[in-house]
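Engineer: Okay, got some structures for you below.
Derivation of every value follows stated rules applied to the coordinates shown; laboratory data play no part. All of these numbers come straight from a predicted model, not from anything done at the bench. Cβ atoms are built from the backbone, for glycine too; each structure is taken alone.
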Structure I
Amino acid sequence: MIAPSVGCCDLFHVKEEMDIINAYSDFLHMDIKDGVYVPSFGIGPDFLDYLNQHVKNLKPMDAHLMIAHPQNYLKCFADAGATWITPHTDCIEGDAFVTMRKIKALGCRAGVALSPSVSLSTIDYYLPLVDKVTIMIVDPGISGQPVDPQMFVKIKDLARIRKERGLHFLIEADGSMNSQLYRPLYEAGADMVVLGPPALWNKDQDFRKAWSVMEEELKTELADCAVR
């Protein structure tokens, strides 16, 4: 599955790009960044709310909260129309169970994101409450990083844990995505990838052509992979 990072849209062509993204993607990835937890800024709840009110048949929006105190904003993003809310595990260590349950009580699906240096053991006890685990394959909020090969092992380990425990959460890979990563990520056990500029927008100045290039690369890379 694919989840384009909607905040990367060209501000002068948001409608044209959103028409394509919403028609052909599986999820809409919404990068929420506060300049504190990560050294950059992203979109906010008003952006989600606008899409929710003006785009017909809107695909599920995943609010990826790269912010220092996500607990304070769960209702805000639920009210804005987020289907999924995904805080970072190191920001909810003291109240992870409460946070996951509150997200669900708000009518949303509960995700959790792990930065590269965060161990899977951090989420071990509340994995049964989680609907999606986002494995960051680079440090969050900083563009242009190389992917650490250890993250493929991390995803493989998470997929094994999921199978052994009979759990059903999605596994998402996020960060510096490009066509060379599709196959190893899929083979490791990832169900979904987040697409940013290198994987999508940078493929062509014409966004429709860029989308076609991305689709063809995805199809080619996964052509002979076994169906899970």
Structure II
Amino acid sequence: MKFGVIIFPGSNCDHDAFWTVQQIAKQQVTFLWHESHDLENCDALIVPGGFAFGDYLRTGAIARFSPVMESVRRFAEGGGLVLGICNGFQILCEAGLLPGALMRNTGLKYVCKPVHVRVENAGTPFTNACSRGEVLTIPIGHMEGNYFCDRATLDELQRSNRIVFRYVTTAGEISASANPNGSLDNIAGICNAGGNVVGMMPHPERASEPELGGIDGVKIFQSMVGAMASK
């Protein structure tokens, strides 16, 4: 299995994702430059966190025009696995691969801390190593993590079980106090209709080794490997 980690100018979590795939998940991985259309025969793609193009226009708004995103779109339409983490989630929304948008945090401040997220859908290729209702502790680090969509889109996400993660308390309860950014319906991650594209604001690569304070994030990568191995 081969993973591809996309690099945009301003990406700063690309090497973290690369390390986790290579050293923790023990899979082949390569970097993919944003100006290239070539996905180098990768089986799964990671759009990492960071500040693509400095977020100068709007988070993800410039990156979505990069040549590589045309290839990512075709890859996703063909059923390929695509994981967008933090800025990657923002980019996938801007590119139309996921619905909605990520807005400025309600507190208007950058938030960087561990949070608790509940697995709402354990049937995706990104969560099959988890149990529904399981609470994972994974760090966030963002200024624009406030997920928003219109009522019809939210109804569809709820109806079709496309909300993958929600911010919760340590006990797994949804509450305003557990929501770090004002995200609609405490949404921390969603998937597309096919379930092969997921965007999540928490950084699983930052919770992949005990030295980092936790290993709950490893389950996301284990799930992807397991999903590809079962094909």
Structure III
Amino acid sequence: MPLDDGTIEIAGLSLPLVDVANVMDDLRAVYAEFDQRTDAFKADERNPHLCAAGCSHCCKQGAVFAVTLAEAMLWARAVHALPKATLESAKCAAKDLLREQHRIFATIEGPVDQPGARKEPLFSARISAFNAALGPTCPLLVEDLCSVYQARPMLCRAYGFPVDAYAVKAEGAMVFRSLCVLYENERLVDYVRAEDVKARLTDLSKRLTGGLDPGRFTSVEVVLAEFV
């Protein structure tokens, strides 16, 4: 299937896609820009950066999160390109997690979960409940390494950095949710600015659907996405 044609089937939705090749190029450029910002953060010796390859705590505890359609598109294509055995194992694990997702989402008071029409912050609350209940491991983790590292979504790229786009802000203070347990008691001098980057992900997703806003999807749903 050409990159600029087709439909993605995700979370029970069939979404016709437009301008895919250009959107994916722009998404890679967004990721590259963010990576430059994190590289600059690491280059300043005053800034602690303790994350390293093989340290997969974040991938093993609470590894279900939300992504935009643009992120899902690039990520799902990388999943489909995995070796057959790795792909089958990932999809089998994701199917088990999806059943748990449906079960746990249903326990949270509010409207029935409806992909394509999900409301924040209810969707975030349901994901938090899922992670708190199961502490799920990412289906794409293989021997403590990400099997689709180059195509990993924004949140994975942000993890281990103090990033304003994933911070809770109140009364002039920020609590960085993208920092892991390694950073407890570490003193932060600066943080990575990325609120503009996060906003661009939504814009790219709208371009994929010709202007519609499909909302966000869980990482489990991305692993199980198909292309037609």
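Engineer: Quick one: helix-only ellipticity at 222 nm (-39500 (n - 2.57) for each DSSP H run of 4 or more, over all residues; to 500) came out at -5500 when computed from one of I, II, III, so which one is it?
Structural biologist: II
Engineer: Using the calculated result 17.4, 50 for Rg and Dmax of the Cα atoms in Å, pick out the matching structure from I, II, III.
Structural biologist: Structure of origin is III.
Engineer: Same structure again: Looking at relative contact order in percent (Cα under 8 Å, 6 or more apart), point out which structure of I, II, III has the largest value.
Structural biologist: III
Engineer: Moving on to the next point. If we compute distance in nm of label points 7 Å out along Cα→Cβ at positions 120 and 216 for structures I, II, III, which one ends up with the highest value?
Structural biologist: Of structures I, II, III, the maximum of distance in nm of label points 7 Å out along Cα→Cβ at positions 120 and 216 occurs in I.
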